[in-house]
Structure 1
Amino acid sequence: MNLNYVDTSVFVAAFTQEQHTPRAERWLTSGSDFAISDWTITEISSALAMKLRVGSVDLETRATALEAFAELIRDSLTLLPVESKHFREAARFAERHELGLRAPDALHLAIAADSGATLVTLDRRMAKMGRKLGVATRLI
């Protein structure tokens, strides 16, 4: 079975109202084998806090999204650890200055690559850069 490492963008869209919410919701209910990392948990918290600060979600929506994500982690996600080798690989990816890859995206790509997973994202740029790095990616 192919493991799908799900990027933070998919969860944020699924748990809040965004342009890509229907697509993210459909994909997450597709029954695939999903994985995340501890880094994803950090990014979800940060993204929802930022949405609260800018007023695109209220406290109740944020709390509901965090609860739904925690339930998903408990019930159906494989949690991959973040190891020092992932940071080193992310640094190697980020060194490819021509790609313009941000450190958080490089870390997700390194974790996916190490686990043999396909990185699933709503971020076109991240998908494109992943492919250039030889990491299996799927843009949904």
Structure 2
Amino acid sequence: MIVVIRISGMVEVRREVQETLYRLKLRRKYACVVLEEKKEILGMIEKARNFVAYGKISQEDFKELLEKRGQPIDKKKKIVVFELGKGSFEEHNLKPFFRLHPPRGGIDSKIHYPKGVLGNHGDKINILLRRML
């Protein structure tokens, strides 16, 4: 599973990239989604790589993300325990996106990884994600 975090805002975003971000449900700055590794999704992420940070999420960080930032769709229903890769968010009464804080300690630069925050972090995305919870 891949976690994608939107870092840049809405200013000066090309229309096709903006549409890709909307389809990924990354409509706000510091929003994140957890997606499956499919060819189509990886192509969409690659198109928007100048505006997002992404990488593989660990099981422990996914559980922490759900506990701290998971929001129910219907507040009257209970949230069912959700495991990585088992079903969809809607089946478990969860919104498919998570709103995060800006990273504690700030952003080094809005250039590509390893000098900055944007682009493919691989397994090190978990460090950035923990700073934003």
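Here, each number is a calculation from the coordinates, and none is a lab measurement. Only a predicted model underlies this, so the values are computations on that prediction, with no experimental measurement involved. Cβ atoms are built from the backbone, for glycine too; each structure is taken alone.
Numbers below:
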item	result
Answer label among 1, 2 for the case where distance in nm of label points 7 Å out along Cα→Cβ at positions 37 and 125, calculated from the coordinates, equals 1.9	1
Test item: helix-only ellipticity at 222 nm (-39500 (n - 2.57) for each DSSP H run of 4 or more, over all residues; to 500) calculated as -8000, pick one of 1, 2	2
